[in-house]
Structure 1
Amino acid sequence: GPMAIRKKDVVLMATVSSFEGLAHPTRSELRQFAELFTPLFQASSEEARRQAVAALSQCIVIPQAVALFIGNQPISV
């Protein structure tokens, strides 16, 4: 229900925030973020998806898999 989606929104944003906090992510951290991001993104609300993409757009480095995944999302995101 809506409560479960809100929880996933919070987890998505917390994951994105912690990734943003990494000045120079290691290869391992990039891989870990890529593995977590896609399922969380897919389980989250449209608004949380937009916020996550907006936050990631400010990051200098993001995993290639995440960039490709985001690039394939509807333009509304």
Structure 2
Amino acid sequence: RPPSWCEIHHVLEWENNGPTRIENCVMLCRPCHRLIHHSDWEVRMDGGRPEFIPPGWIDIDRKPRQRPMVHLLDIA
């Protein structure tokens, strides 16, 4: 989604003294943001990139998922 449709999610929740810093925040669309707060999905940071961990009923191993890196075209 475009940034204007997104909300900021604190990986370590603000209520639990999670800092409002880029290293602790991830942009999520509104439905995904609600899903993280109201389901067994989890989000964590790995090397500055968010990983999304599905609930056990989706993936018994709860394998973390990342969005593939997007490479920009060089315009020379």
Structure 3
Amino acid sequence: MRYHASLAGNIAVQNFGAALSQMLRHDLAAEFIKLISLVEKFNNDGVNMMIEHGWFEEPYTAPDRKGLSKSSEENQS
């Protein structure tokens, strides 16, 4: 559920950005910029919560080639 809330927040920021690019009123543009920062703070707090609880997937990493080559050398001996 937290992931879906974060996704909805990201979509909201995208919509705010699209609206901001077409907006002609400067007073509303300032309000949209405030809203974007609030939504991003909320999303950042949610991502940190998901990381703390282990709900966020770890990104892919490069394989440990040195460790793999050592284990294959040991198997050949």
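Of structures 1, 2, 3, which gives -27500 when helix-only ellipticity at 222 nm (-39500 (n - 2.57) for each DSSP H run of 4 or more, over all residues; to 500) is computed from the coordinates?
Details: 1: -23000; 2: -3500; 3: -27500.
Computing helix-only ellipticity at 222 nm (-39500 (n - 2.57) for each DSSP H run of 4 or more, over all residues; to 500) on every structure in 1, 2, 3 gives -27500 only for 3.
For semi-axes √(5λ) of the Cα gyration tensor in Å, the calculated result is 45, 15, 9, so let me know which of 1, 2, 3 that is. Mind showing how you got there, number by number?
On the way: 1: 20, 14, 11; 2: 22, 18, 13; 3: 45, 15, 9.
Clearly, the read-out refers to 3.
For relative contact order in percent (Cα under 8 Å, 6 or more apart), the calculated result is 40, so let me know which of 1, 2, 3 that is. Going through each structure in turn, the value belongs to 1.
Bear in mind that the values in this text are calculations on the coordinates, not laboratory data. Because the structure is a prediction, the values reported are computed rather than measured.
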